[in-house]
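Visitor: Listed below are the structures to be examined.
Computed from the coordinates by the stated procedures, all read-outs in this text should not be read as laboratory data. It should be emphasised that the depicted structure is a prediction, and the values quoted were computed from it without experimental measurement. Cβ atoms are built from the backbone, for glycine too; each structure is taken alone.
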Structure 1
Amino acid sequence: MNNTDKGVVMMSYTPAQISSDIAKNLEPTVREIVNQLISEKAEDDERLLTMKESAEWLRIGSTLFSKLVNRGEIDFISDDPDNPRAKKLFQKKDLKAWVEKNRQQAINSIRDSFNNGK
């Protein structure tokens, strides 16, 4: 027996047994990582964004974003609701809702023009 053979124990495991053992050992780690990601996402969704950050997040210009806000298309939180010029802050959940609403409107518009033969 040479030095490379020391400590080697051969066992006969089936691939299913190996997979099962690995899964049992990885499950707590994977669960912890998933919970951490969920927590970080929830914190990120609650963080308030400025107008500039919101426009960048939506990947639109600040002028267009300002027009959408002024038309009441995007919800915001105001420092002073009585002052229309007060600083406005935005939650990602509201920006996501606006994106989803407009995505559905675009889909409906395409569907309507297809159905009308345009």
Structure 2
Amino acid sequence: MYGGREVELFNFIGKQLRAINPPSAATITANGEVGDDWADVGFEFRDEAGVVGHFSFEDNPGDTSDESSEAPMELHEVMASNGSDKWNRFAFTVDREGQFDVSFSYQDGDGA
């Protein structure tokens, strides 16, 4: 289903999430929205008891923040150029053991 550059980007995003996952967290999720030349990314983490915490793009270390927005933008373009539906929302989740889950969706600008 996915190949080449898409797989590289998925792997990169997964590694980035594992690198910033707080030690007490069981999972971390990058939720965001992407446009033609921008991305908005926020991070949610959960501990074993299901308690949720958040940190924003701005709270994240500089290089990781830049890479956290650039990789989804590139993935968005690569997938669109390969004929995939052009999604604009994403959720990338990694658990402590390294299991990776991805979801994409489309939502128009008025929240409908």
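Visitor: For mean count of other Cβ atoms within 10 Å over residues 29-36, which of 1, 2 scores largest?
Guide: Values: 1: 9.9; 2: 18.0.
Comparing 1, 2, the top value of mean count of other Cβ atoms within 10 Å over residues 29-36 belongs to 2.
Visitor: Work out which structure the value 26.9, 87 belongs to, where Rg and Dmax of the Cα atoms in Å was derived from one of 1, 2. Don't skip to the end; give the middle numbers.
Guide: Numbers: 1: 26.9, 87; 2: 13.8, 41.
Corresponding structure: 1.
Visitor: Further, regarding this structure: Comparing structures 1, 2 by relative contact order in percent (Cα under 8 Å, 6 or more apart), which one has the largest value?
Guide: Working: 1: 21; 2: 29.
Going through 1, 2 one by one, relative contact order in percent (Cα under 8 Å, 6 or more apart) peaks for structure 2.
Visitor: Next up: Using helix-only ellipticity at 222 nm (-39500 (n - 2.57) for each DSSP H run of 4 or more, over all residues; to 500) as the calculated read-out, with -21000 as its value, let me know the right label among 1, 2.
Guide: On the way: 1: -21000; 2: -11000.
The value was obtained from structure 1.
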